[in-house]
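Student: Right after this note come the structures.
What follows draws every value from the coordinates through simple rules; no lab data is involved. Keep in mind the model is a prediction, meaning the values are calculated, not measured. Cβ atoms are built from the backbone, for glycine too; each structure is taken alone.
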Structure I
Amino acid sequence: MDTTSPPPLFLCGDVMTGRGIDQILAHPSQPLLHESYVHSALDYVRLAERKAGPIARPVAPAYPWGDALAELERRGAWPRIANLETAITTSDDAWPGKAVHYRMHPGNVDCLQAAAIDCVALANNHVLDWGRAGLADTLGALDAAHIAHAGAGPDEDSAMRPASLPRPGGGRVLVFAFAMHDCGTPAAWRATAGHSGVNLLDDWSAASCDRIAARIGKDRRADDLVVASIHWGANWGYQIDPAQRAFAHGLVERAGVDIVHGHSSHHPLGIELHAGKPILYGCGDFINDYEGIGGYDDYRPDLALMVFVSFDAAGDADLRLVPLRRSHFRLEYAGEVDIAWLLAMFAYEGRALGTRVERSGLHELHMSAA
């Protein structure tokens, strides 16, 4: 790495350290679940062990990150931004009518600190799984751990407010976070003047883009870099809605967004570079407890992606991807067959998005405009 250049930003998709992951950490929550077929979070541990073999318990806080930690350290990545797909709480107030509830014990927040995560997006369809008390606990745990957050708060204004992170070399990184209905976010979770909740985005209209542009304009300074972190879309499939793509273009062109950080899909989606700015339509899951659950193997949901973004003097992005694979609830470098699969997927999806991907290192892919 060129030590004279600012370090890259790190972004990843859903970090779900609840349920089965929480059970193998030092301070497991009560394992009771309210799911149709699974009633104990320990069952997800057993499923993973049935597939991959025993998982020693308890594991160290750094365990789920595995090889990702060495990669973060080697690149000096900063700031480090993820979508946190779980509540951090001991609340038992499971949101009624939801099929799945994710919860990590507050005593396990050091799992996030182990990777030196600087900021988490909270605008998603799981942060209120354990009610508004659970959200309050989550905000308190993150504040106590000195982890910035965006996209949820005790009222509408705080949910809309960006996280502000110092940018290496000067300026700030502003992270705005939004959730949409199409990824399963309940309408009742919308933050209002009188209720806590998430920063809910109603649609992909030009009017919505203009409102975001106006909000960014209130907070942005000349030397800031802006990330729009959006939880949107279906869990499975590669199709990108034309309206979604037009909206993402509008965020870059009219709102001045430098990185569109999309997530919700359980597997990585195609990536676009629009006007030199990366649009990550779906980063895919990063940490989860889905190991051993079948049914979607064709999408390779066992693969995860580290995204490193740098900008040149003209403001154009350089995009490096590091493929990983989950095994025993731990991230490890992807093998050659896995990397070949990802190269083929990105090549196929990139045709419509105007991007190409090349192997640029032992564990690295380089995304560029075609």
Structure II
Amino acid sequence: MRVFFYVQHLLGIGHLKRAATLAQALRAAGFEVTLASGGEPVEGIPVLQLPPARSDSSFKTLLDANGKPVDDAWKTRRRDALLKAFQQDSCGVLLIELFPFGRRQMRFELLPLLEAARAAPRRPLIVCSVRDLIQPNPAREDEMLERFGRYFDRLLVHGDPRVATFERSFGKAARLAGKLHYTGYVVDEMPLTGDAGKDEVLVSAGGGAVGRRLLETALQARALSSLHSRTWRILAGLNSDQFERLASQAGQNVIVERARNDFTLRLRNCVLSVSQAGYNTVMETLQAGARAVLVPFAGGAESEQTLRARLLAERGLVHVVEEDFLTATTLAAAVDRAAAGARPAPGAVDLGGARRSAELLREWVA
């Protein structure tokens, strides 16, 4: 049972991290997995590395490893590398993350890949893997449905329909009936134990590519919060180019670091987490049972994080400050409200998505 799993992360590393968690669960279930990544390399995540690409902050321009816009010759090399890897794999399952419900800028290689899979002597099961919510694009929903119907057999939605149905961000989800399967949210296990980070305020911004405003505002909000005497740990992210500036602003009881390998343990032990509302960080926060303030990223017309944060806030699981209203005062007030509240109850959302995804694929290939 071989799975060829395609993933492309463009700005942060969340897509790749979730794909790596899925790949690990698939391997534990007996699959052999090739995780083909088209984003920039990330230390500690083993992948079949394609020529890397990333996006500018507006998601409008695809950039190569040198930060230059890609051209047709680059696209040809990248497509050929992907097709060669796929043809050498002889997989029984082709798993593609997000497309056709996103990653439209990668269709120069994904449409040839799907055609190759469809024409293979032993056609693999072709499955799409998406997070709970996608970036809404009503004008392209018919195009997405047509491509899904032409190439794909199944759709794995990595979310809990009690929190958000796929229809919340894809209006024509009802037309996917019979092929759409909810798995629960995908999150890594939390094997670590200990007291690291106990009673700290933990502030993070994922990879750090778009978290500058949140981190700087958190430093200012600390003095206004009832938690000002606690240690505030600011994780700037591996991709942050503002690390030195943030470190220079740190005062007493403030620690600024790029990242921590024990991040999830510190989530479990912290008095409060302040973060954006990316899929992975939010699910790790809920798994840890941490009180949380979410400041969803909304740049470049992005709405996915905002919708996720609102839906979780409606269930009383988090507190939210939206970017348009983010100031030191509003953030400090949200921190105080969250710190005075209860931690989210265990089982409030389904976090078994990795294991369930593997179970579903085993059923389908059987």
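Student: Taking FRET efficiency 1/(1 + (r/R0)^6) of positions 88 and 320 (r between Cβ atoms, R0 = 30 Å, to 0.05) from the coordinates of each of I, II, which one would give 0.50?
Tutor: Values: I: 0.50; II: 0.05.
Source structure: I.
Student: Ranked by Kirkwood radius over Cα pairs in Å, which of I, II sits at the highest value? Intermediate results must be reported in sequence, preceding the final value.
Tutor: Values: I: 20.4; II: 21.2.
The maximum falls on structure II.
Student: Quick check: 2.0 is what I get for distance in nm of label points 7 Å out along Cα→Cβ at positions 224 and 280, calculated from one of I, II. Which structure matches? Intermediate values should be presented prior to the final figure.
Tutor: Values: I: 2.0; II: 3.1.
Value 2.0 for distance in nm of label points 7 Å out along Cα→Cβ at positions 224 and 280 corresponds to I out of I, II.
Student: Right, next: Match the computed value -11000 of helix-only ellipticity at 222 nm (-39500 (n - 2.57) for each DSSP H run of 4 or more, over all residues; to 500) to one of the structures I, II, and report its label.
Tutor: On the way: I: -7500; II: -11000.
Only one of I, II returns -11000 for helix-only ellipticity at 222 nm (-39500 (n - 2.57) for each DSSP H run of 4 or more, over all residues; to 500), namely II.
Student: A further question on this structure: Output the label of whichever structure in I, II has the greatest value of distance in nm of label points 7 Å out along Cα→Cβ at positions 152 and 200.
Tutor: Working: I: 1.4; II: 3.9.
Top value of distance in nm of label points 7 Å out along Cα→Cβ at positions 152 and 200 goes to structure II.
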